[in-house]
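Readers should treat all values here as calculations from the given coordinates under stated rules, not as data from a laboratory. Since this is a predicted model, take the numbers as computed values, not measurements. Cβ atoms are built from the backbone, for glycine too; each structure is taken alone.
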Structure 1
Amino acid sequence: MKYKQAFLTEAHKIEIMEVEKTPMADDVVVKIASCGLCNWELGFWHGNLNFYGYPHPLGHEWAGIVENVGPDVGSFKKGDKVSGIAGGFGGFAEYIFVKESHLQKLSDNVDPKYAMGEPQKCVLTVLRSIRAEPADVGVVLGCGPMGLWCIQGLAGNYLDKLIAVDIDDKKLGMAKQFGASHIINAGKTKVLEELTQLTDGRLADFVIEGTGIPALLNEAQRYAKKGRGKIILMSSHSQKADGFDFRIAIDSSLEIIAAHPAYSVNETDDFRRAVAFINNGTFKNREMISHEFSLDNIQQAFETFEKKPPDFIKGGNCKTSVFAIASAKNACFAARRARNCKSLGKTNGVLQEAQQ
């Protein structure tokens, strides 16, 4: 079987190549409808990461429609809509070959173009790490895509309050739309004072840290209640947290949880739950998409992703991460409107460089 696939041939250069591959008896062949591009893949684009040498495949957040199945496949058939999670890459292509254990079925009413479940699997790992109790108060610090998905997953009446904190009014508006009970603009309000007032001094049962800014880890600790308040580390941090003050955690007996993939008890089950949230409408992905490019224009997509022109988002000199979509018929990439944003803002009177 021959199909087109994108490969990184050197730093900052991607080429579309023809691939020929024969399916194995236990393979599911998926025609890709969409593939998300996460910030992590910029490391490969810049040449800082490389697992296979060149040419190097890319793309790991994909969904599509089953094109064919091998004779040993029992759970899927041609025409099934699926979201995939697979070790390795290959999502920026017309087709991908995977084992059925790496797939979850999408509902008939779900458009696979908006159903890339892999990043939301990571959100489920975060949500399950919280172990929220009835009428807890939760804070989501940073309303990028992951933060907004957390808000979508936590929205409803189970919590007493779900408080979103950011410096971008646009993102805070989306947080409110997706179910936050309260929003706080950290560039305009002293967060700790506002949180203290909202909770009658009790503060938060859990704080999801979604900014990736080491300097804000101390602030996150101050937002949590004394006695087993939880700090959930959702973001990746590219810099050391040299100023992290463990005395805050010790004084308040906080629990600090690094809710990254290795924390998951069962990543496959997290993925199943993520797709269930896609299927039942808890995760609202269509609203998170703002830009699209064709598979043939993947070079342009990465260049746009790297330089982030102002029209990707509204307001400020912000940088967004790209949420890309690739397909054979209606090939496209899409940028996350609810984005990881690097901007300049104030948090409790301190000027911080915020990556959210």
Structure 2
Amino acid sequence: MGILDGKRALIMGVADEHSIAWGIAQAMHREGAWLAFTCQPDPRDRPLRNLQKLLESLGPADSFLVQPCDVREDVQIAEVFESLKERWGGLEAVAHCIAFGGREDLSRPFSEVSREGFKVAVEVSGYSLQAVARAARPLMEAAGGGSILALTYNAVERVVPGYSVMAEAKAVLETAVRYLAAELGPSGIRVNAISAGPVNTLIDLVPEGARRFPDHPALLIRPSFRTRVWRYRDLARTVPRAARVLAEAGVGPGDRVIVWAVNSPEWAIAFLALMHAGGVAVPLDVRHPIDFARKVADQTSAKLVLASKQTAEGAEALGLPIVWIETLPDRARRSEPLPPG
């Protein structure tokens, strides 16, 4: 018998098998909780299909209530909790693992975040907790109390380069947590937010992939009639050595590096090598103008540029040291592995 045996929980925001939301779901299921899930609506139902595939590892599909829900729509939120009322009658837990910021606004300097981007990030990542708590309250009161958990990040307390508009959204979320806790506490409903500690990250997947799937393709591109493939074992061998190249070029833990290059396996290798070296990636779109790139480089105090030949003119105009991603794998073969930064 687990500590959550028979408890009813709604998990909102499972993105994939690497997400914190999925880790929460697995832990709650392991401890005996009954689970329901929401996912982002999509015309092709891709999030729904991905979630259903994940749930196969937990049990039969009909064991779980799964419902798309756009948290910007009160009607959809109400439909989710009406379904829970019909199925369970009450609810003991909600894990609010929902956050969104537009890609363009996340890549902009903080002062240039758009008004619309701010509205979307705050509505989805912050205000949605209030809307969900309002809908969950009757079911939790019927159950004799419950717990609402949200995910935040310490970028509210300190400046984290690249977190941008999401820091504002998380500040709204944390304010909502405090006020909801004060309001709902007398009804026996706890409201908390956690900032996750160390978890497996993208760079951890490289050695794990090499261990589990050494001969499986990790990176693949078909530029013409020829297919180029990097297997997991190749990636695990190359990335620490490429990180050594970056370290010798002056990149250390916490250093910001402009990544201004075309999409390719070399881009992925350069990005992973930067993470391995402890650097912070500042990605630019290849279509960004040089003036914009200069502003980003100045505001982030970038130390280096990872560039490709297609972005050579702009990269050279920044006046920073450059490492060309096309040559990085060859240079890596002549280097010793760097311990993770």
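Starting from the value 0.30: which structure in 1, 2 was FRET efficiency 1/(1 + (r/R0)^6) of positions 172 and 212 (r between Cβ atoms, R0 = 35 Å, to 0.05) calculated from? Derived from 2, not from the others. Taking mean projected area of the Cα convex hull in nm², for residues 140-179 alone as the measure, the highest value among 1, 2 is held by 2.
Check the numbers for distance in nm of label points 7 Å out along Cα→Cβ at positions 100 and 252 across 1, 2 and tell me which is largest.
Values: 1: 4.9; 2: 4.1.
That would be structure 1.
Structures compared: 1, 2; top value of relative contact order in percent (Cα under 8 Å, 6 or more apart), i.e. the largest, recorded for 1. Can you say which of 1, 2 returns 16.2 when mean count of other Cβ atoms within 10 Å over residues 84-91 is computed? Label of the originating structure: 2.
Kindly point out which one of 1, 2 the value 17.3 was derived from, the read-out being mean projected area of the Cα convex hull in nm². It traces back to 1. Name the one structure among 1, 2 that helix-only ellipticity at 222 nm (-39500 (n - 2.57) for each DSSP H run of 4 or more, over all residues; to 500) of -12500 was derived from. Of the structures listed, the value fits 2. If P(r) over Cα pairs in 5 Å bins from 0, in percent, for residues 28-227 alone comes out at 1, 6, 12, 14, 17, 16, 14, 9, 6, 2, 1, 0, 0, 0 when worked out from the coordinates, which of 1, 2 was used? Derived from the structure labelled 2.
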